[in-house]
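Please find the structures below.
Every number here is computed from the coordinates shown, using simple stated rules; none is lab data. Just so it is clear, the model here is predicted, and its values are computed rather than measured. Cβ atoms are built from the backbone, for glycine too; each structure is taken alone.
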Structure I
Amino acid sequence: MTELEMRTEKLLTDISRLIDEVVSLDELRSLLNSGRKLKIKYGVDCTAPFLHLGHAVNLWAMRRFQEDGHKVIFLIGNFTSKIGDPTGRSTTRNMLTDEEIAVAADEFVKQVSTVLITDDPDVFEIRHNADWFSEMPLADFIGLCSQVTTSRMLSRDMFKKRMQSGDEIHLNELLYPILQGFDSVKLESDLTIVGTDQLFNEMMGRSFQERFGQPSQVVMTTKITKGLWGEEKQSKSIGNFVALTDSSRDKFGKIMTLGDDRIIDWLKVYTDIGMERITFLERSIKEGMLNPRDAKVELAHAIVRRYHGEEIADAERKFFFDTFSKKAFPDDAPVIAFSKMNTPNTVFELVKACHPDFSSSQIRRLITQGAIVLNDEKITDPQASISLIEGENNLKTGKRTFFKAVVS
């Protein structure tokens with residue numbers, strides 16, 4: 001085996017724990033063994049600049065390719081975002097303005113920079129699909145559409161479900177996969193790494209590339225795990241996610257709420273812990289030799305380390321044990337100062353002083369749901385009278401949110 005072939009096998013082994021399906025593995029191996037730099041298509045629909053650990057699986061796979069010198073082409077769908085990707089939708093998306101798309105695109109680049117190498121033009125490039133679609137003659141577009149049958153489009157599960165429920169399917173939504181597929185032609189993409197929900201669109205890209213005389217891109221789909229709770233994948237609407245923009249403390253704390261039945265899957269997909277160690281942890285949990293919480297601590301530490309560094313991960317682990325295991329109050333809790341002549345009279349006023357950006361309904365909900373603990377006493381009545389002592393008063397306004405209300 002040549003040095004290049006060994007390098008190829010090392011890359012494929014490294015990403016194997018992340019990958020669900022490859023169309024096709026033989027094609028990918030051949031591309032890598034050719035020795036040329038691959039173009040990896042990464043397209044985003046700028047309707048929702050929000051990335052969580054599930055989205056980052058694709059990014060970490062791309063990062064591994066970047067480390068071997070391959071280029072990620074970050075395709076901003078500033079044209080297609082005005083149409084709206086129907087994937088995973090039971091209703092039609094609203095159209096976006098140019099200004100909204102520009103803001104979302106900037107936020108996307110900021111978030112992917114936590115994983116991808118974005119400061120080296122040899123391995124990262126930004127493109128916009130309005131560059132070709134805005135100039136495409138109508139005759140050319142109609143010709144493109146003529147290469148796809150309506151029955152193929154309507155075979156998608158999401159469209160079948162809409163028709164069965166009597167919901168509308170707009171023509172622009174049927175055209176979206178055609179546009180996304182043609183992006184692959186314009187980029188001359190060699191590889192795209194996507195979630196399984198994008199497989200239909202990217203297979204369209206393979207078809208178009210073949211029709212335009214190009215080699216067909218390899219389509220790689222990544223593994224999907226269940227969210228923090230429930231049977232669904234991580235979702236902003238459900239709230240069972242860990243966002244890339246979450247603080248290190250929130251990441252650690254959220255992961256510690258993860259269901260025990262999904263610890264091992266998260267270790268495999270979301271960390272760089274070696275598989276031998278993960279196999280050992282899995283066996284130890286099954287045999288009753290290891291408390292699942294201890295494995296969860298290792299998981300939380302590994303994820304925080306990956307995004308924030310070893311020192312911060314160590315600090316968050318210590319914070320968790322000191323605060324939740326030893327029931328200690330954190331020394332670095334923010335201080336809210338009051339004079340003896342101007343202290344809050346109710347718990348609502350106190351929480352408002354700590355969270356000035358919260359709405360009145362948010363504050364009342366926090367209190368009534370039992371999130372407020374003042375000097376070890378839980379308070380659930382927003383209008384409950386309080387009497388702060390002189391000096392420090394310990395206030396907890398959520399599972400991981402602490403303040404010191406100081407009266408002097």
Structure II
Amino acid sequence: MKVLHINTSDTGGAANAAIRLHLALLENGVDSHMLFANKTRDDVPNSHKFEKGKLGILENIWYRINRKLGRVKTYWEKHKKITAGQSQEVELFSLPYSDYDITEMDIYNKVDVINLHWISGFLDYNFFSKNRKPIVWTLHDMNPFTGGCHYSYGCDRFVDSCNSCPQLIGTNRITISKTFLKYKKKYLSNINVSWVVLCEWMSVNLEKSSMVQGGSISKIYNSVNQQVFKDYGEVEKTRAKYNLPLNKKIFLFVSENVDNKRKGIDIILDCARKLNQDSFVFCAIGKSNEILNEHQNIISLGSINEEEALAKLYGAVDAVIIPSREDNLPNVMVEALSCGTPVIAQSRGGLTEIIDTGVNGLLFDNETEYHLVDACQDFLMNKFSFNNSQIAEMAGEKFSPKLQSKAYLDIYKSLV
């Protein structure tokens with residue numbers, strides 16, 4: 001059996017999760033391949049970059065003339081026009097269009113099953129009218145069943161029409177989300193998709209939407225390489241390498257983009273101001289502007305992409321904090337727990353399904369009386385006693401590459 005995983009890029013959280021699944025399938029003997037629109041890495045076996053076929057002479061002339069006349073616009077030109085004026089605090093709003101047609105590619109035509117992942121800007125929904133291959137769609141966020149947002153921030157307009165999107169306030173195209181949702185429904189209404197969700201929260205939202213038209217829904221957790229994400233027992237060595245204090249508790253925050261409001265850096269900054277700063281420090285990993293430099297009790301390490309280095313940092317800190325306002329099944333949580341590190345998380349999405357207060361971390365809710373400040377204070381006062389080996393063992397059972405690959409393989413086999 002030959003499977004093709006499709007993801008817009010080979011970097012980012014969804015890409016990392018998809019690549020881990022791909023590698024687990026290869027290890028399990030499956031002829032797995034990956035296709036990216038943006039390919040920057042050479043360390044992923046059986047990976048392919050989308051290549052456009054060459055235009056004929058007349059097609060090329062037609063394209064050049066219409067580009068010059070402004071009749072043909074690229075995806076990002078359309079995106080820029082539609083989202084002009086959008087608040088900087090919201091995340092990416094995606095259009096259901098694309099400049100690509102993967103059905104032209106040789107690798108597409110050779111596979112038995114298509115496994116979609118994060119495909120924004122890569123797949124036009126018109127693809128579903130051309131495709132004749134079984135589709136498995138792993139939901140890394142909500143975008144496949146909304147009018148354009150990737151996380152709805154509690155808005156449920158996607159259930160009906162997705163009219164007047166709150167995330168398009170400030171633009172002059174606030175109602176276009178309704179058009180986009182209608183466009184998606186047009187192409188998904190007559191096909192069966194085998195949906196894979198990473199947690200119950202996503203399953204509930206998917207079922208509320210109108211995108212499930214007889215297709216199945218399976219819950220399968222992401223996996224990590226358990227030979228990499230483990231406890232290395234190098235606390236002092238790792239702290240010394242990154243100039244982290246040996247005599248203080250360290251809370252770690254990890255995000256590809258630290259300033260992403262949904263990820264909750266402002267909640268951590270507020271907590272840093274309120275807590276006694278003598279006994280702990282916050283440490284942040286990810287791209288950021290200068291905001292972290294204004295706080296003496298926050299150490300910014302910048303971006304760290306090498307997995308073993310990241311795993312050693314997980315093992316060298318006392319807890320990982322995930323204050324996300326909305327989240328699916330964050331890679332950071334899976335990675336940290338696999339290293340035996342407890343996770344202090346806001347009670348949202350898939351986090352609530354995995355974090356068991358007092359066992360492998362703490363759950364807080366900044367909209368109730370138990371805020372991040374309270375959770376950190378309880379942790380610093382040793383209110384709970386965490387067994388790091390037990391945390392790692394439990395994570396190993398939940399996030400096993402073997403279990404994940406077998407579950408996906410069972411779905412693939414049922415479709416061909």
Structure III
Amino acid sequence: MRLSPQDRGDAPAPSYYEATNAVALDTKPLDTDLSVDVAIIGGGITGCAAALDLAGHGVSVALLEARDIGWGASGRNGGQVLPGYAIAQTRLKTLVGAEDARRLWDMSMEAVALVERRITEHAIPADYHKGYLYAAIRPRHERALEEEAAELASLGLDGAQVLRGSAIQAHVVSPRYRAIMTEPFSAHLHPLNYTRGLGRAAQAAGARLFTATRVSEIIPGARVRLVTPRGTVTAGSLLLAGGAYLGRLWPGVAGYVMPVGTYIVATEPRPDIPALLPLNEAASDLNFVLDYYRRSADDRLLFGGRVSYSSVPPPRLAETMLARARTVFPQLAGARAEFTWGGLVDITRHRAPQFGRLAPNILMAQGFSGHGVALAGLAGRVLAEAARGQAGRFDVFARIPHARFPGGRAFRVPALLLATSYFRLRDLL
């Protein structure tokens with residue numbers, strides 16, 4: 001199957017993360033035929049984590065990435081390391097029942113701990129810092145924070161606090177918020193360095209990573225065959241970890257997710273940035289089209305938001321993003337945008353992740369819906385476990401029911417635009 005330009009994806013603008021990449025990787029395109037136990041398509045967090053775990057168990061593994069390690073969502077996101085899922089825990093209970101919902105929650109907490117453990121074990125220069133907060137702009141957001149704090153307490157987590165008034169300023173110096181909820185067990189990091197660090201660790205464990213190697217065809221069978229421009233990989237099992245960039249390589253998967261563009265701006269380094277976030281926490285508000293931000297290691301503000309349902313970034317993106325940042329921090333009146341970039345997030349209809357078997361020996365994980373920095377690393381481990389015949393945890397994720405977006409992409413985009421317009425209007429009320 002030939003891939004269209006849309007499937008290939010045009011190269012987005014260089015990001016702050018690319019400019020501060022601190023992890024050297026020696027990779028090259030595949031230029032021969034190869035036979036391995038497990039093949040992986042996708043060089044993001046999921047794929048690299050799966051390669052690391054498989055190689056650590058003595059499994060021969062080849063990872064194929066069309067661009068470079070961390071080129072997609074894994075290397076250009078907001079860097080938030082969060083437990084839970086983009087779907088509310090209460091909604092998850094209605095989909096899978098209380099027992100599986102609790103298992104999923106516990107695995108999400110494991111995912112957060114796994115990030116820190118891998119960074120430490122493999123000496124990854126990921127600028128890892130603990131601390132996160134959710135910010136309420138409207139009265140209904142305040143109620144949501146109280147409900148969330150109660151839900152976290154019911155799950156046995158201490159430390160989440162709802163703060164108001166002057167107590168807010170100890171965490172975020174902004175006049176915009178009515179209340180905040182702190183999450184000291186969450187964190188933030190440099191996502192590209194983290195992803196490439198996982199790739200470097202996978203190589204050290206014996207995994208073979210091939211970049212600039214686009215898979216043009218998957219031929220299922222007792223041993224799966226992957227066709228690339230300069231070689232074929234034959235494998236006993238295949239893990240699909242391409243997310244929003246998988247395109248039409250496996251057509252049955254595409255209808256379950258919508259690739260959505262989201263964007264980040266990085267200011268110049270500023271001496272006033274540390275004072276805006278005194279405890280170096282990352283943050284987001286509770287709007288449907290939310291704003292999220294954090295400090296960088298060199299004292300920039302990294303501020304994200306906006307969405308796009310086409311491959312074209314919104315006009316005047318840097319100016320618009322800075323204007324949004326100034327609604328939170330008027331102190332940034334003179335700030336400049338030194339980097340502005342975007343990428344695709346794969347969202348499912350109800351925002352829960354999708355795991356599944358496409359054939360007995362072809363497994364996939366996608367649809368992290370903007371909540372993937374921690375989850376993707378766990379997904380890699382769970383996929384690796386399943387590929388080695390230990391599918392218990394994979395099956396818990398696979399029991400989450402999913403529905404396709406209605407119609408083809410030509411219908412999905414207008415339908416989502418209509419729905420998003422409603423929620424954007426609601427954000428203003």
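Please state which of the structures I, II, III yields -0.74, -1.16 when log10 I(q)/I(0) by the Debye sum over Cα atoms at q = 0.13, 0.19 Å⁻¹, for residues 223-382 alone is computed from it. Clearly, the read-out refers to III.
Taking distance in nm of label points 7 Å out along Cα→Cβ at positions 79 and 143 from the coordinates of each of I, II, III, which one would give 0.7?
Matching structure: II.
Kindly point out which one of I, II, III the value 5.2 was derived from, the read-out being distance in nm of label points 7 Å out along Cα→Cβ at positions 31 and 151. Only structure III yields this read-out.
Comparing mean projected area of the Cα convex hull in nm² across structures I, II, III, which is largest?
Numbers: I: 25.3; II: 21.2; III: 19.0.
Structure I gives the largest value of mean projected area of the Cα convex hull in nm² among I, II, III.
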